[in-house]
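Okay, got some structures for you below.
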Structure I
Amino acid sequence: MMAPLVLAAAYALDGAFGEPPNRLHPVAWMGSIIGHARRWALGAQGRWGQLARGAIVALAIPAAFAAMAHVVVNALGRSVWLATLGTALLLKPMFAVRALRDAAFTVRDALECGDVASARRGLGSLCSRKADHLEKEALVAATVESIAENISDSVVAPLLFFACFGLEGAVFYRAVNTLDAMMGYHGHLEYAGKAAARLDDLANLVPARFAALLLLVAGALTGARVGRGIAILRRDGARTESPNAGWPMATMAGLLGVRLTKPDHYALGDAVHPLEPAHITAAWRIASLAALGSLVTSALLSRGLHG
């Protein structure tokens, strides 16, 4: 298998076709299994029981999916070209560039038409934040935040895991990230989802920081204020509850000269400019270049590590 070619082919498939339908999407399969496992973890007696079951779920599901990926890769290994094409087809669902762009632009286009209700509905494709009462500026802020965070979680991280650990690594990461998205919350999931949340924090420790670096490089290429991006990253990067999410979000806030806030949680950046739908376009311009940079560096890394 030629890892750089796999990455290029998977990226091309994403650009051409986007996401496969749910019935064929491995991440949708992960979500279905996690839904059953979540109910099992929540059914334990007491906090410690939920914590123990949640830890089993957090380790078993990513390991099982990675093991299945290993079996498939070995089955394809008899032919270099078959292995390359098959691995690219399986890698594609582990990351999403086109879907992120389309979701962000849906919110942007609705806001540009003055259709706040449609923008609120569109935000649901980007993040889990309740949008019922969000107005224009808050919708722009949430969209810009989601672009920055998802470039890290949905592009940079899975490509880096593939470069370092092959398809098994990318699948393992995507399962961990999906577990966190479905279980890593406070409230009734606090203990059942604690292991998933901490494992996701660990998995994203390097990718989030690398994503911030890529955003700064992309910002320089697009004429953004890189010095301000660095300054806001240094000042605000650790202000989010997550040890990782603040890195790409604060960087983006600094590059755009905007303030990104989530009430009662964090405020990133300075309001040099009022938030407008055009900032979604600017954020995507930077993020898309960072995604391409991630592809190139992952291809180079994979070649260096695996030949």
Structure II
Amino acid sequence: MSKIRTVLGDIKKEDLGFTYSHEHLHAVPPQSQKDRDLEISDYDKTLKELLNFKAVGGQTLVEASTLDYGRDGSTLKKMSKEAGVNVVATTGFNKHIYYPKWVEEKSIEEIKDVLVRDIEVGMDGTDAKAGFLKGGSWYNLVHPLEDKTTRAISRAHKETGAPIWIHTEAGTMGMEMVDILEEEGIDLTKVAVGHLDRNADPYYHLKLAERGVYIQFDGPGKVKYYPDSIRVSLIKNLINHGFLDKLLISGDMGRASYLHAYGGGPGFKFIKTKFIPRLIDEGITKEEIDIIFKNNPANWLSQF
């Protein structure tokens, strides 16, 4: 029976419920990152935001803060228990500018062993286990260390069955990252590629979807990039070409200024209360919404 690994233990696929498939609850980038708006580390404020998600019907949140981005297993476990929301955490890496020194020093196999331990034993000295693997690339470039870590997560996937999520910088290098996974013999139907709406190219999205990966859009409400009308058209493009079952949508509210509890917005309520009603108003059915926010995350995450 397929199961999903949360920080509080494994759950049945059918118990996942309404899911945001890429968010952040606790993130502390290295001090080399001068933009500290990316730091989300006030427990009480973040808990309040998570409760906002629960209040509008949210049941599961996929937390994408990696071991090079301030991940904290004990905080995630406590928050999940206190809020009554499933939290699926990750192991792996963001992008090379954040990597700890040991990534350069260890072999691919040694890095793989670190990731497997996070999945099978627990993260950060706790018994909270990671439920998926994350890798990433740079803007229009796969750095040699990113190639190395992508191969490590591929091998950790083969050993554990944990699904894979790929960070793309501004939506670039998706094809190239998938090429690396394919070279490593990965079943691409177990892979999600994120931030793809940042690269608002419908042809690109279809070509990736044809390879079997999940296509994740995670920018609703971020009008600074472009209006949500563009995201609606990108979503319809995938649905109209038969890829409804390969679509994941989340908010990636990875800045304090994006969260209501920190004094910003659009916040965790936005997709559920504003973006989904708009999708329905623009012709996407409630059944299709359920597939995107319930069925697809459950199918992607339940690889164990």
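Laboratory data are not the source of any read-out in this text; all were calculated from the coordinates shown. Since the model is a prediction, treat every value here as computed from it, not as a measurement. Cβ atoms are built from the backbone, for glycine too; each structure is taken alone.
Looking at mean count of other Cβ atoms within 10 Å over residues 60-67, point out which structure of I, II has the largest value.
Evaluating mean count of other Cβ atoms within 10 Å over residues 60-67 on every structure, the highest lands on II.
So if we calculate FRET efficiency 1/(1 + (r/R0)^6) of positions 140 and 276 (r between Cβ atoms, R0 = 35 Å, to 0.05) for every structure here (I, II), which label has the highest result? Present the calculation step by step, with values, prior to reporting the outcome.
On the way: I: 1.00; II: 0.60.
Result for FRET efficiency 1/(1 + (r/R0)^6) of positions 140 and 276 (r between Cβ atoms, R0 = 35 Å, to 0.05) over I, II: largest is I.
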| field | Parent structure of the calculated result 0.93, given that Rg/Rh (Cα atoms, Kirkwood Rh) is the read-out and I, II the choices | value | II
| said: Quick check on the output: 0.05 is FRET efficiency 1/(1 + (r/R0)^6) of positions 68 and 268 (r between Cβ atoms, R0 = 25 Å, to 0.05), derived from one of I, II. Which one produced it? | reply: I
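Match the computed value 3.8 of distance in nm of label points 7 Å out along Cα→Cβ at positions 4 and 236 to one of the structures I, II, and report its label.
Details: I: 3.8; II: 2.9.
Comparing all candidates, it corresponds to I.
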| request: Kindly point out which one of I, II the value -24000 was derived from, the read-out being helix-only ellipticity at 222 nm (-39500 (n - 2.57) for each DSSP H run of 4 or more, over all residues; to 500). | output: I
| remark: Computing mean count of other Cβ atoms within 10 Å over residues 132-139 for each of I, II, the value 24.8 comes from structure II
| query | mean count of other Cβ atoms within 10 Å over residues 28-35 was computed and gave 11.6; which structure, I, II, did it come from? | reply | II
